[in-house]
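S.K.: For reference, the structures are reproduced in the following blocks.
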Structure P
Amino acid sequence: MLIEAASLSQILKAKLSDYGQLIKIRLSFVVVFSASMAYLWAASRSVDSVTIWFLSAGGFFITGAANILNQIIERKSDKLMKRTSSRPIASGRINIQEAMVLTFILGLSGLFILSKINILCMLFGALAMLIYAGIYTPLKKITAFTIIPGAIAGSLPVVIGWIAARGEITKETVLLFLVQFIWQFPHTWSIAWLLNSEYNNARIRILPTGTKNKTSAILIMISAFLIIPVGLLLYMYESAGIHVTGILACAGIVVLVFAYKHYKIRTDKSAVRLMLSCLAYLPFILIILVLEKFL
């Protein structure tokens with residue numbers, strides 16, 4: 001009896017682990033963080049705990065649903081890459097029917113929860129799922145320009161967060177979207193540089209030229225530079241104070257420095273440093289923007 005209970009516990013743990021990989025828990029939490037910080041920035045001191053809970057839960061569910069759809073579509077490609085070959089669908093531990101049921105449950109639940117905030121949140125949540133799974137994912141096999149719809153989908157969480165607080169799209173919504181949109185390029189391309197050989201094996205195109213060359217490095221550096229003027233737009237349109245804007249500019253310069261160093265030496269080590277600087281940049285600026293409103 002004890003052996004059967006232990007075996008059942010192991011099976012349950014394995015299944016939960018597979019579900020965690022399917023929904024990409026860490027990525028889903030990053031999305032929730034971006035949306036929540038955008039909500040706090042928009043709400044300032046009038047934070048509603050129920051709304052932020054709905055925003056977090058709804059955002060987590062629709063992101064999980066989109067991630068599962070991504071793995072269903074890319075199951076053959078995932079088998080060809082060492083990094084993804086052990087994913088539940090690619091490895092056969094979870095079949096497509098089970099994955100689709102989970103997608104259906106998470107997607108509908110997430111949209112329903114977001115609708116409890118307002119209809120706009122629900123519509124943008126649906127749009128994010130559609131772009132990520134229906135446009136970005138299949139285009140990865142066709143063109144490196146797939147990064148554009150990918151960046152759009154990845155930037156919509158801050159739009160949803162703002163709308164959850166204000167119920168409408170304002171200039172701040174657009175500016176925050178642009179900040180995260182531009183950030184997606186050096187962030188995604190630095191990762192693609194590191195995984196380029198695996199992507200090539202799976203015939204996935206992410207790097208601008210498809211190869212780790214000087215042209216790709218230049219384009220990565222240009223995208224990193226654009227982070228700075230986009231951040232300055234927040235001050236130009238009176239959405240952030242001069243001191244906060246200065247901090248954002250300094251943070252952007254740090255990312256640019258790492259991008260320039262990567263352009264100069266073009267190694268995997270320099271790409272890792274750039275990737276880490278991008279990973280630090282986004283949560284840092286979101287926290288700074290929120291602190292300005294609360295302090």
Structure Q
Amino acid sequence: MGYAATTSITNTVTSDAQFRAWGSAYAAKWASMGLLQIVDAAQINWATVATPGAINTVKGYEIWYFADALQATVPVYVKIEYGSGSAAADGALWLSFGTGDNGAGALTGVVSTRVQVKCTASAGNITHIWSGDTNRALVAVMGVAATTSMNISFERTVDINGAVTSEGILFIYRSGNTWAQTIWNQQTGQAAVAESQLGCAGSGQAPYGVGGLQIAVYPIMINKGVFCYYPLGMFMYENAAIAAGSTITFTVYGAAHTYYTEGSTAGGSPGKVGFSTGAVMVRYE
């Protein structure tokens with residue numbers, strides 16, 4: 001049973017109070033999704049931490065781990081660091097994955113590349129979409145423009161039937177105007193990251209994926225030398241075909257799943273092939 005919610009919070013971290021409210025909101029949502037936090041006294045304290053006050057500055061971390069049946073044999077730990085982005089007022093996260101942790105802030109085993117994900121500070125509160133379960137997590141920051149938006153989705157790999165597998169993590173993110181995707185393998189580490197685009201091709205002919213009452217939805221294919229079975233966290237669609245902020249349900253891998261449409265302004269156009277104006281929808285269940 002998954003978790004989905006919509007909240008309105010600021011992503012501006014100018015003051016101590018703003019930074020604490022922003023970061024603690026993320027921490028609460030990771031827990032609501034079903035992830036578990038390790039016991040580590042050195043992790044960030046949301047009651048006392050001060051705002052970064054400078055650009056690209058980390059103020060602390062949390063380490064979370066999956067709580068599904070595969071965790072006992074193929075563990076996934078994610079280190080999430082909290083701080084600032086390209087301006088001191090911009091909230092930013094750093095994410096990395098590992099197969100273990102040392103109890104003192106370091107991931108162990110097979111460790112992924114550390115990735116910063118950030119967006120420009122907003123003038124006020126903006127919509128955040130949250131979705132997750134014991135083996136997946138997603139947040140979409142619905143900014144008023146491309147630079148104020150952000151996307152993070154990580155989930156276990158799946159097979160041809162959509163069932164989770166032990167291979168690793170399918171990771172898609174958007175940081176400002178840059179989209180990227182990668183697979184982190186439990187044994188071999190992280191594959192190359194496809195910067196500035198998502199592995200998705202849509203219709204290049206008007207009306208661009210719309211035929212009568214039928215609307216095309218396109219999976220995002222992550223490359224590991226060959227394509228992985230596509231993740232369930234995000235799909236793409238032609239922006240004009242579905243109103244932004246809609247929730248729609250369709251069948252994926254033989255089961256019904258619900259998605260929230262970001263639209264082209266809040267979600268941005270990920271530099272894909274074929275679309276007139278592409279947009280992203282995110283899992284919302």
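Each reported figure results from applying straightforward, stated rules to the coordinates on display, with no laboratory input. Computed from a prediction, not measured in an experiment: that's the story for all the values here. Cβ atoms are built from the backbone, for glycine too; each structure is taken alone.
S.K.: For distance in nm of label points 7 Å out along Cα→Cβ at positions 61 and 189, the calculated result is 3.8, so let me know which of P, Q that is. Present the calculation step by step, with values, prior to reporting the outcome.
M.R.: Details: P: 3.8; Q: 1.8.
It must be structure P, since only it matches.
S.K.: Once FRET efficiency 1/(1 + (r/R0)^6) of positions 157 and 253 (r between Cβ atoms, R0 = 30 Å, to 0.05) is calculated for every structure in P, Q, which label goes with the largest value?
M.R.: Q
S.K.: Related question: Matching task: 117 is the computed value of volume of the Cα convex hull per residue in Å³. Pick the structure from P, Q.
M.R.: Clearly, the read-out refers to Q.
S.K.: P, Q: which one has distance in nm of label points 7 Å out along Cα→Cβ at positions 29 and 85, as calculated, at 1.4?
M.R.: Q
S.K.: One of P, Q was used to calculate relative contact order in percent (Cα under 8 Å, 6 or more apart), giving 14; which?
M.R.: Q
S.K.: So helix-only ellipticity at 222 nm (-39500 (n - 2.57) for each DSSP H run of 4 or more, over all residues; to 500), computed for just one structure, reads -2500; which one of P, Q is that?
M.R.: The structure behind it is Q.
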